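Below you'll find a set of structures to go through.
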Structure 1
Amino acid sequence: MTSFQIPTLDTRLTSVLQQKINTKTKPLGALGRLEALSLQVGLIQKTLMPQLSKPTMLVFAGDHGITNSGVSPYPQAVTAQMVLNFLSGGAAINVFARQNGFALRVIDAGVNHVFEPHVDLINAKIDMGTANFLQQAAMTQAQCEQALTRGAILASAEISTGCNVLGFGEMGIGNTSSASCLMSVLCNMPIEQCVGRGTGLDDAGLSNKTKLLKKAIQHHALSNDDVLQVLATFGGFEIAMMVGAMLGAAEQKVVLLIDGFIATSALLVAAKMQSNIVDYCVFAHCSNEHAHHEMLNYLGAKPLLDLGLRLGEGTGAVLAYPLVQAAVNFLNGMASFESAGVSEKS
């Protein structure tokens, strides 16, 4: 049984950090959300001078048996094709990672393809894609736990090199169906509130997807108390591995950059297992995928950006990172009223 223990965020520095923020040369609260962000990073790192080191994006890829039932306008083969695109440096996440100084790790968690060895590809394959959860659980309990463990090991490997900021992205045709079912069952919401157009379904496709997912949820009839069983039944190997990576990273008190709908569904599972994980998360953006807004509200999360993104890959997380840098930089580099000789508000 995979076990994680995420500590409660140590808040003993709250008052002194807040005092440092408040006495910068600005009106009280004038930097808005950046002030809360700087406080959060300072508390995660337990320091008045936080530093961001070796930001890394982990992109997990996996295929889904449910894809064969027509829940996506794209064929399953696109997952492997996009992994090859990542490896050749041509995807959006490659562009934005280079722009913002991220190392990029591409992880085969369960793609239905045998890849040639590549220096930028981590082979952590559990199987050649999940089973179709319309008929049976997507994965076995053993596979689910294996994915969690491998995810935690991958996160730990990055942290051991000095990385203290981890982003989480994914690629997997059909994975919005998994995310929708995870949300519906774990949040006890009607599936109709949790389903979106994914990679671009038309109205008829969206209606069909909703009916299929509703049928799957009714077929399995799971309680939301058994989180691992829900994950094994409806998840993907890339989602389960991401859950393990998030939990493992939070255990080691690093900053977690949470991307869009799929990544947040992984975080939802992780939070059901260890609720303290949310304190270590920076929610990058609100996706244009239907239901992401509700999922964020359920988690009590306030995303930094709302750009209408729905690409996945970790793109939103990397795009939001400069705001995290700005929060840390103003805390460390901005003068105080006293040091600058500026009069404070009377």
Structure 2
Amino acid sequence: MRAFVISGPGRAGVEEVPAPVTGPGQVVVDVDRVGICGTDVEIFTGAMAYFGEGKAAYPMRVGHEWCGTVSSVGAEVEPDWLGRRVTGDTMLGCGRCRLCRGSRQHLCADRYEIGIRGGWPGALAEQLLVPAAALHALPDSIDDTAGAMVEPGGNALRAAQAAVSGPGQRVLIYGPGTIGLLVAGFALAESAEVHVVGPTEASLGLARELGAHGVWTAGELPELAYDAVVDATNDAAVPAQALARVAPGGRIVYIGLSGSASTIDTRQLVLKDVTAIGVLSASPGLAGTIERYAAGAVDPSRLVAATIGLARVADALSGWRPADAGPGPKILVDPRR
């Protein structure tokens, strides 16, 4: 089958690789759509921390935001999965440790991350091997575009739920990228008052279209009492800015990861009686995201700028966008193009 393979920093292309074969408890999925995300860019450039920690090594096959159709099932898998449209969890725990037994496999020290960690091949290919236990069925009301947006949606839903404790809460979101805009969508669906901060006025257009109550560049941000602040950026300076902006007794949600260490003054955290929450992984939010997409509470398709084929993935990871791309931050891939 055809697959996108990264052989080293800045070196990648489409290759013919062996098609996956199911083992016990596994399925093969014919991949329909895959999202490209910032993690894939870090792997392509070589900047990802997992390389230095020995948790990832080239060559790598990336892609962890996906949907498709189950085309074969292995032993010990319910045959009803065959032919079903699905997406799946990125985090594959060992299944034996305390965290896995407590349904927190996304924190397992020995976990695989599909297309990211431990060498499990990703979804930027015509087919993907996945444990059946990681699958989530997609209803007909969720098309391929939305299906590939379930994984980023799961992360964003968790962040929104950590930030919003009830209707009317004023939430400030740093970062108008895919995660930040999805957090905004989920927060708006819970009747929160949503404000979004971006680096430029041009970057905020889609946040305005999605119904944010306020869109601001950092220099324009008004002095308001923000019940919660979400950092969905890769800017090492934003965590401290978020702490400065959150109201006493409020909540800060950190879901963005910067390339260098961030620092905050924990005295400020204590004296304002602020709750700080970190979000790793979509795993606990996947089912809820599917429910909300299916009900029409959040429409992720507006964030998708274009769909490309495998041959243009390296270009997209280098920053290229099709001439006819829309304003959204997300590029999807159809591996069969």
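Each reported figure results from applying straightforward, stated rules to the coordinates on display, with no laboratory input. Note that the structure is predicted; figures quoted are calculated from it, not measured.
For relative contact order in percent (Cα under 8 Å, 6 or more apart), which structure out of 1, 2 has the highest calculated value?
Once relative contact order in percent (Cα under 8 Å, 6 or more apart) is worked out for each structure, 1 has the highest.
In terms of Kirkwood radius over Cα pairs in Å, for residues 141-276 alone, which of structures 1, 2 is highest?
With respect to Kirkwood radius over Cα pairs in Å, for residues 141-276 alone, the highest-scoring structure among 1, 2 is 1.
Assuming -6000 is helix-only ellipticity at 222 nm (-39500 (n - 2.57) for each DSSP H run of 4 or more, over all residues; to 500) as calculated from a single structure, say which of 1, 2 it is.
Only structure 2 yields this read-out.
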